[in-house]
Each structure stands twice: as C-alpha cells, then as structure tokens.
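Nothing in this text is a laboratory measurement; each read-out follows from the coordinates by a stated rule. The structure displayed is predicted, hence computed values, not measured ones. Cβ atoms are built from the backbone, for glycine too; each structure is taken alone.
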Structure 1
C-alpha cells in the first residue's frame, strides 16, 4: 500500500544540510507532547493528592486531555487545510504552551480538567501536519520511515522526559513538569518558524474535500481499530504507577524505571513500525495487534513479580508504538484527497483509545478488581481491535478484487 499523491505538487524539499534541523524542530514538539500526555500517568498519586480526589477520579484528567485531542484534531484540520503548514504548526505549539501553563496554575480539579482539554486541542493536528511535512520531504517509497522518524519525539519523551518528569514531579511538585512542557512548546514554535520550509498551501483543499473522508467505510474502520485496539495499552499504562507499588510490591522510586523501559522499547517500535509500514501496512497492523493482545494478557499475570513484569513490558511498548505508525499510514491512505484530516485523525482515534482505556481501567479498579484488572481488560480491547481489522481486511479484499470478465 502506498500513500496517495498530494493534491498539488509538493514544494521542493529543503537542502540536505537543513533537513536535520527540520526533523529536530518537529521532534522537539513531539517530545513536549509526549511528556504532557504520558507523565500524567506516572504522577496520578501526586495529582490526586494535590487537587483532593482519589486516584481513579484523577484518572479522568487523562481522559480530559484525550477529549481535547478528539475535538481539536478534526476541527483544526478542517480549518487549516488551505493555510500554510508552517504557520499552523507555530500556532498549534503556542496554544499547547498556554494549555500546559494553565494546567500548572489550576487551583482545583474542575479547572485542571478544563486546562487539560485545552492542552489536548493542538495534539492531533500538530502530528498530522508534521507527518505530511515528513512525507513531502521523503524520497519515494520511504514515507513510512519519514513518518516514523518524526514520531520518534513521542517515545524519546517516554525514555527521557517522562521518567525525569515523574521523578521531578514526585520530588519538586507535579506543577513544575507542566511549566517545563510549556517552555518546550514555546521553543518549538520558534524553531519551526526558523527551520521548517515555507510550504505553499494546497489551494484545492477545502473543508468539503476534507469532509469526504467521513464517507469512506475504510476510514471509519481504521479509526475504530485505533480507538478500540490501542485502548488496550492505555488501560494498562494509565495505572502503571499504582500497579508497580501496589501489585508488584516495589517502592515509588521504581515507577520511573518501568516508564524508562516502556519508553526505550517504544523507540524501537516506532523505528520498526516505519520500516514495516513501507513493507506492508495491513500486515503490520495484524502482527502488532496480535503481539499487543498477547503481551497484555501476559502482563496480567506477570505484574505480580518485578522481573517477569519488566520482561513483558517491552513487548507491550514495542507492539503499541509500531501499531501507531501503521495506523497513521493507513489513515493517510484511506482518506484519499482529505490528507490533512486523515493525517490528524489518527491521534484523535488514539486519544479516544486513551480516554476509553483510562476510563475502563478506572471502572474495574473502582469495582474492586485491583490494579491487575486493567491489563486483562486491555487484552480484550486489543482483541476487539483485531476483530475490526479483520472486517477492514475483508472490505479491502472486496474493494481490490478484479471485476469479473464479461
């Protein structure tokens, strides 16, 4: 499967000596987004105490950010389809900075929820536009690798930013982490303005053209695959901090170690997903979905012991991050001419998964099933994603079957 050609001729790629700076600018934004999205899970006990709620209730802060992504991705994509991509990327990072600053300033639970929604609004559109820029700059046949490279900001955040942010939040106060993310966002806006080339806007792109993506059955199926299937990982990962302390029996200082392991193998998965995507997007989705379901089921048992838990966790991280890249490429393909919306809606789908996983995980914990239960629920969600993928494959086979000779 190959990515569709752009609606208009792509701008000439920047010179090779500038390409690294373009990637660095886009990576830095993804790094900031990765910290703010995932550090919350490691700081749930501190956030819960800070705003005076229990941990399952604090988990709704994760869902609030995801709601912002789900709302923001389509609205911004529709409004920005004909605007210069560099300017939109700068604006998105500035809004992101404001949302994280307000998170740090939030005096209570209600205002914190509102700030997290605002911080989530630019998420999907930023990654969608970054992916489109990456594909435009990539040599033919290497679009998957280009998208995977830009997306490395997320797993690098999970390796470096999230463990460091978790430690800093535990020792110095959770608000400090969100101030740091706001600073990263402002720096990203400056670097994008300086280093990302001024791509000419696609004058033929309109809101009506973008909205046509919603008439595609494959578009909706791919969205559902991400929303349901990737919800499995979030069901487990949203409660990783209390799982480590309450189930595995380790001290709070071990939480950053688990986050570091997860982040390190997410980098591997993102790198692998780009290469597997250039090989076959659909096969990558199937393979990584099977690994995800199996590893979450294994973690349901392994979480009781430190060494088995640390051996299974890499499989969850690797399969999940590779799946994200394949979903991104699939949506950009099935969206047809609606390239901006298709690119942005992947993260809308994944943050529906974020909200769904955190919510369902919180429900089973609140029902008294313990902190292992979200992993079991997560395995079921991953299997649900595979069922939807099976339907998508049947539709794909039907649509690509040669017409009978007459």
Structure 2
C-alpha cells in the first residue's frame, strides 16, 4: 500500500517515556498508520529525517490565543516550536460569556493582563456570540492550522453575571449570582469547554490598576461555580494562584495550595496551575511542589505548570513601558508613538518623569535589560547588564538611562 506521507530514518521520541528508537512513520489522511520499517515506495511524499528527532505534536497547555485565532490561523509563535494543539482561556481570561457592549471591557482586561493590544482584539474578532459554547462555535468556523480548545474563564463569568462591581476588592457574589455562574460553566462544559479557569494573581489587573474580578474572593465560591465539573465528571480546573500578600514578598503558599487541593479532591478533577520562581519570594516554588506532592498522595490531582526556560517580557514605548506607573506619564501613554517620543525629548517632561521615578527608588530597573536593535535578543545577560547597573556606572537613575 502506498502511503500519503512517509517520514524515514528519524529518531522517534513518542511521549510515553519509552527510550528513543529509530523508525520510519507512515501517515495516511490525518492519521499515523504505521511506525517501524515502512515501505516508502510510491508514497505521495517522503521526508528524510535522518539525524532529526521525530515526536508527536506538543500541546501548548497555557496560551492566550483566544483572540489571535481570529486573525492568525497558524497561531504563531506556538506553531514554530512543534506545537500542534493549544489550550486557550487560561488564567480566567476569556471573551465569553459576553453581554452586548462588554467587548471593550474584556479586550482592555486582556491587554492589561497579557499585553495583547485591545485594538487588535476588538478588530480581529466578530463578537457574534454570547455564551462560551457560541464562542467555541465561532472558533470552530475559523480557518485553523492547529487544534485548539479552551477553558471558560472566571473573569468573563463575573463581568457577565455581576458587572463591573465584581472588580471591587470587597465584592462577594450572592447565592443567585453563584448559581448563574455555575449554570454558565455547565453550558460551556456541555458545549466542549476543557474546563474552568480562574485568576488570583496580584499581577493581573484591569487598566485602572485594580485587580481583575475574582482575585480577592473567598475560594469557597468555587465550590458552587465548579460543581458541574464534579457532577458531569469532566473538565480541568486551572488557575493563576495568589502565592503572595500585597507586599509582594510575604508568602501565603500553604493557604493557596490547600484550597486548590481541597477543590481538586472534592470535584475529582485535575487542577493545573501556574508555578514560576519569583525573585521576591525566594524558593517558594519548592514549597508549592512539596505541598502538591503531599496533596496528591491524599487524593488530589494537582499539576503545576511551568516553562522550560526563563520567560522574557518585552517592554517598549509602543506597548507597556517601564514608565507606566508614573503619574506624569499617564497623559502620554495613549499618544501615538511618534508624539510620545517627541514629548519625551522635551526637557521638562523628561525631568518630571525622572524626578517621580527617582522618588520611587530603584523600581524594576534592576531586573530589566536594554535590548538594542543592532544586537537583538540575547540570553547571556549578567547582573552588570541591567538597566540599573548601567545607570549606576553613569551616576544616574535607571529611569534616566532608560
């Protein structure tokens, strides 16, 4: 039988944990039909994989491609790294359920949290849905180069059911609102959602600096909202946890892992959550892993997710910048880039910004590096390369060097 595609001579790593082995792979239609010594005669296409590793497509289990899928069928840059399936709707950030007129609220929240321009989000989607199931139908109709699925997000749920009062620090949903959110989660699960995601991270804020809905709620609310996962015996829980107090460095790791473990045991569902090392919290991640192992030994299904390498975040005057927290910069932030740069060249404006930044101390400049156009991205920076270190050499504040 002549195959549609044969990949020959590669080193196969099949994802099961088995040792790598050399083999050919036959593909017919959209299925792998043979692995081993494959006859490539007459194949529609043959790829020589000698010297290469051949693996199944990777699953990008933490993406925020919920809007980009509307204008980029390849869902780059995930597709550049061997990814063939992506999971959207992480961290409670989704675009459904949606009430008429809430597009900008959700788009601005996503820009503030994930630095995806709200203008692109608003223009790139048709916004012709209300429920999360209808959003999935819209995605299903879009051209796509990768498989995709998504969680229904707690942030959109709270905006939909409770309105903007859900952003208030002390707001607690009443029983009727909790039942409404649970019903929407059930609708989403029955329509194909992968689960239910929430955000409690202090770094997730709406444009005015307040925390996104759900950050400060009593986790007991989740027992009502997530009940459909237990009853239907389907779906994954996902979270951006709040490991620290408002000062940024005081741990609340034990409390946060405790409720996640309890909810996982009660629902019987896996719970996937963010875990990264944060300089301000030392080795808190080791405690999270220790507590997760203990919880899993008693019936929980905690699955911490992290990155295989350090995360780099780009700041620029065209998007989020290191000046955003300065009062004098607020009037400049919405200006077109050329006008913003022209204003920053004005001695009075520069002087005021530097004065405000200096009064705030070193700020984040000790963790930031300048990426120059002539060199592009680098991964060999040392502490001497930080903006703060470079500024110290010149006897100026980091903001002035920046």
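Tell me which of 1, 2 gives -24500 when you compute helix-only ellipticity at 222 nm (-39500 (n - 2.57) for each DSSP H run of 4 or more, over all residues; to 500). Could you put the intermediate results ahead of the total?
Working: 1: -24500; 2: -9500.
Value -24500 for helix-only ellipticity at 222 nm (-39500 (n - 2.57) for each DSSP H run of 4 or more, over all residues; to 500) corresponds to 1 out of 1, 2.
Rank structures 1, 2 by relative contact order in percent (Cα under 8 Å, 6 or more apart) and report only the one at the top, that is, the highest. Each step should come with its number before you reach the end.
Numbers: 1: 27; 2: 9.
Top value of relative contact order in percent (Cα under 8 Å, 6 or more apart) goes to structure 1.
Work out the source of 0.70 here, i.e. which of 1, 2 gives that when FRET efficiency 1/(1 + (r/R0)^6) of positions 290 and 306 (r between Cβ atoms, R0 = 30 Å, to 0.05) is computed. Kindly include the intermediate steps, with their values, before the conclusion.
Details: 1: 0.70; 2: 1.00.
Computed on structure 1.
FRET efficiency 1/(1 + (r/R0)^6) of positions 42 and 378 (r between Cβ atoms, R0 = 30 Å, to 0.05) computed as 0.95: which structure among 1, 2?
Derived from 1, not from the others.
One of 1, 2 was used to calculate P(r) over Cα pairs in 10 Å bins from 0, in percent, giving 5, 25, 35, 24, 9, 2, 0, 0; which?
On the way: 1: 5, 25, 35, 24, 9, 2, 0, 0; 2: 4, 18, 26, 25, 17, 8, 2, 0.
It was calculated from structure 1.
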